[in-house]
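So, here come the structures, one by one.
Since every read-out is calculated from the coordinates, none of them should be taken as a lab result. Just so it is clear, the structure is predicted and the values come from calculations on it, not from any experiment. Cβ atoms are built from the backbone, for glycine too; each structure is taken alone.
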Structure 1
């Protein structure tokens with residue numbers, strides 16, 4: 001689209017850096033490096049939440065950062081995020097913020113079990129979480145939890161998980177991509193299925209709520225909103241991510257505008273693109289487990305005309321690490337699922 005891209009990343013040869021015009025390697029605590037970086041670009045965005053707010057603030061003194069730092073500050077901490085949802089009247093699971101064995105015991109008495117105790121900071125893909133069920137010793141749970149602050153959430157017997165990626169421009173206009181049905185395995189996203197196999201009304205409601213949250217946060221850029229769909233058909237917001245999202249990778253191959261182009265349009269003040277779905281699609285995450293015997297043979301995927309392979313360029317493959325993904329486009333969702341199942345078998349992803 002005519003733009004040059006600079007990447008700021010502490011470690012050299014990052015996936016973003018590999019395809020950027022300039023890669024700057026420095027710590028997020030290096031204020032001077034951040035300010036020099038910011039002076040060389042027109043606008044800054046970010047692609048994950050574990051960036052110190054101080055780094056965003058340092059860059060923002062020189063160059064616009066979109067979304068703004070306060071959005072990152074809210075979304076990178078579960079306690080702040082849950083309190084934001086509660087104050088805004090958005091649907092969410094009952095919760096309590098805890099910071100001691102005593103407050104955990106009180107919260108368990110209020111919410112009951114089963115429940116999930118999550119770290120307030122730095123949790124993803126099921127990390128930093130423990131399920132509490134039945135009669136337990138709250139003091140012992142807190143001792144093993146080993147975190148200064150947490151969020152206790154009532155266990156939700158959901159029937160499915162879905163997510164919506166929404167874009168909001170400088171002019172305040174919002175547009176949402178189709179909801180994706182997300183299938184997790186070992187707490188890590190395995191498949192995203194679009195169209196989601198739910199009633200259209202529920203999917204549209206999820207898109208509407210996602211847009212309302214983006215407006216309430218005053219986002220300029222992207223916001224991914226993850227939902228639980230309960231057995232009663234209710235939608236509960238689970239997590240927020242102010243960036244391109246794993247569950248939105250299907251848009252690159254299956255939508256008029258991808259989430260990445262939409263991010264660029266939003267933060268650069270351009271009109272937003274159409275989010276329309278061009279084809280049913282299933283996205284399959286490629287985890288580092290597939291590399292247990294070395295680099296996989298990608299010919300099985302590349303010989304399938306309905307499959308699109310995307311590898312991220314990460315230097316080290318580790319179990320559970322997202323190394324790439326495959327999108328399969330087909331005439332129907334069921335056909336796409338069948339193709340993905342066959343490819344999984346060929347690559348030994350059982």
Structure 2
């Protein structure tokens with residue numbers, strides 16, 4: 001038996017098929033992964049992501065510490081705003097990817113569940129010399145509500161001032177109401193919010209949203225949605241042996257005089273060149289999965305994530321290939337070469353096809 005979120009019983013009551021995910025018992029779907037995927041693209045779906053780890057970073061040196069720890073620069077955002085960043089090792093590899101919320105007096109980070117112990121050890125180990133307090137908030141849970149109708153549904157359920165604030169919330173902005181933090185962020189390529197709140201409050205909120213017509217969604221739909229949105233999955237598309245430059249995360253790097261961990265290695269890599277992360281779209285029939293060989297005119301690469309795209313009706317993948325790879329390529333599936341197009345992700349945004357050929 002794995003760890004359980006405060007919504008474990010609610011998942012069972014909703015018919016969730018439970019699986020192990022990073023040591024947690026989590027729902028992979030509630031009967032139809034396909035229906036859940038389309039519910040998010042066309043209406044509103046919700047995901048229990050309370051297995052993620054919430055960490056508060058406070059103290060006089062909190063900003064300076066995070067400027068050193070993270071490849072993106074927290075000094076660029078004001079209170080009430082969030083940013084996405086990699087936390088890197090000295091070689092530029094991704095220890096983890098995370099979201100940082102800048103609050104009035106401190107910072108809140110949300111990191112991946114499977115890397116919890118490693119992340120906390122890494123953060124503590126790099127805090128020497130900084131007046132900083134690193135505090136895991138295990139009592140908090142996270143609920144993500146995503147889709148074109150998501151904010152309206154949540155606003156109607158919460159009502160009052162919180163409902164009004166959700167309607168006015170800008171992208172990658174958040175507000176706090178008591179013990180709640182509500183952010184206009186997500187992992188699906190759709191509009192929506194992610195809400196961090198005391199775990200004991202989650203079951204009532206979950207039921208209220210179900211009653212309001214929000215579809216319960218599992219990890220299976222979350223994966224196909226994030227892949228269509230061209231969003232990386234830690235452990236697949238990047239890890240400690242892969243740099244942000246090789247993982248399509250170059251836009252998160254801020255090179256300045258603060259000297260973040262991994263900066264020197266990335267600077268050298270920029271000078272000498274590196275592989276690139278691209279999208280692949282299947283030309284014919286077949287299923288794209290992770291770790292399939294990709295043959296391009298510039299050399300060989302490998303798929304990092306792959307699946308059938310419910311929105312597009314074809315197989316898609318993310319792949320790491322030699323720099324400059326464009327046009328047509330082949331993917332080796334069961335010993336046979338199958339044709340694909342090399343494209344620029346994302347594949348889908350706000351329910352529509354948006355990819356372009358490279």
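Given -0.84, -1.05, -1.11, -1.35 as the derived value for log10 I(q)/I(0) by the Debye sum over Cα atoms at q = 0.14, 0.17, 0.18, 0.22 Å⁻¹, for residues 184-311 alone, which of the supplied structures 1, 2 does it correspond to? For log10 I(q)/I(0) by the Debye sum over Cα atoms at q = 0.14, 0.17, 0.18, 0.22 Å⁻¹, for residues 184-311 alone, the value -0.84, -1.05, -1.11, -1.35 is produced by structure 2. For which of 1, 2 does helix-only ellipticity at 222 nm (-39500 (n - 2.57) for each DSSP H run of 4 or more, over all residues; to 500), calculated from the coordinates, equal -6500? Derived from the structure labelled 2. When relative contact order in percent (Cα under 8 Å, 6 or more apart) is calculated for each of structures 1, 2, structure 2 comes out greatest. Structures compared: 1, 2; top value of distance in nm of label points 7 Å out along Cα→Cβ at positions 176 and 320, i.e. the largest, recorded for 2.
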